[in-house]
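Visitor: As structure tokens, here come the structures.
We did not get these values from a lab; they are worked out from the coordinates using the rules stated. In this text, all values refer to a predicted model and were calculated from it rather than measured experimentally.
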Structure 1
Amino acid sequence: MQVNEMDRHVTLAQQIENAGDGPVILVNKFDVAPDDISQFLSSWAEDASYFKRQPGYISAQLHRGVAGSGVFLNVAVWESVEHFKRAQAGFRPKAPENVVAAPHLFRKVAVSDVCVA
């Protein structure tokens, strides 16, 4: 699996080292070739099962683009960056080698009269 940075200015590694305390949301976009979708879904389920057993894991949800899209979006919630970092140690994804992933960590943003943090 190839990994690309989602942000041109801040890498995932920088986020992991400097994110501070509190819950974080991992958003990981996957670009999957049509012939690899079945294998990707199987490997994602296996990988998600691993993370589900790790301390600090809260939840995950996989989304797929509509109309036969090969773009998938994983949204996973972790108690902290430290929990996410520990879960990543030694982890080896099982996705097909030509899948392109773009992971990034987020936190909620409060916008008046629209959403809360």
Structure 2
Amino acid sequence: MEEIAIKVATEFVKERERFFRRAEHKIKTLTKKAKSLFPDAKVFIFGSFAKNSYDIYLSDIDVLIVSKTIENKSMLERAELVAKLREGIEGGYIFQIHLVTPKEFEMYKKFIDVMKEVEF
């Protein structure tokens, strides 16, 4: 049993290392997917990754996607869209994706100290 736990932990660490080595590329891939689902989307990175103070073994990458398209979406529909955005991206679970409307974005901005827009 201990060998299995060590193997799983080792694979987890390797996956995170691979993800963060290619984080910029993965962010661009996520942005491209967001723009295809929500043509008006603006995509931002915030939190420790935006501050360049992240830990590849502990941190996630906070992504804020702003779009009018989601204004009438339920929380379940938003969760399904988040799953669709992560789909096909190895280590996509590392993205902490926030889908918000422009109005909700105004609230988010009050609590975020460093935010960088992702250009595509």
Structure 3
Amino acid sequence: MVQYASPALDLSFSALSDATRRGIIDQLGRADASVTSLADKFQMTLTGMKKHIGVLERAGLVVTQKVGRVRTCKLGTGGLKAEAAWIEVHRKLFEERFDALDEIISEMKREKDNGSAS
């Protein structure tokens, strides 16, 4: 079996597979936030939130900066461009296949209608 390796996409999609991490991305899209405030907002322990932030950081979706005793999180600079491009390519493939299937079904219906009209 052929394996297609894209470690960056693997990390991103894995990170985004969790609802809490998607919520963190949504929250940081509105404003930067401290790890503590995110933990409070999502009603979880600081340790749990740090783990989620770590996954998002490894994927490049979030960056953190420590100033004094506060660690602030913000969205990564890359955004989701590579992920969106991958999805768009595959969306187009699906669309083309469904269009071809629609054409086959339409042709079958026309043949059936022509056959019953005789």
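Visitor: With helix-only ellipticity at 222 nm (-39500 (n - 2.57) for each DSSP H run of 4 or more, over all residues; to 500) derived from the coordinates and found to be -22000, which of 1, 2, 3 does the value describe?
Guide: Attributed to the structure labelled 3.
Visitor: Which one of 1, 2, 3 has relative contact order in percent (Cα under 8 Å, 6 or more apart), as calculated from the coordinates, equal to 45? Write down the numbers at each step before the final one.
Guide: Values: 1: 45; 2: 32; 3: 24.
It must be structure 1, since only it matches.
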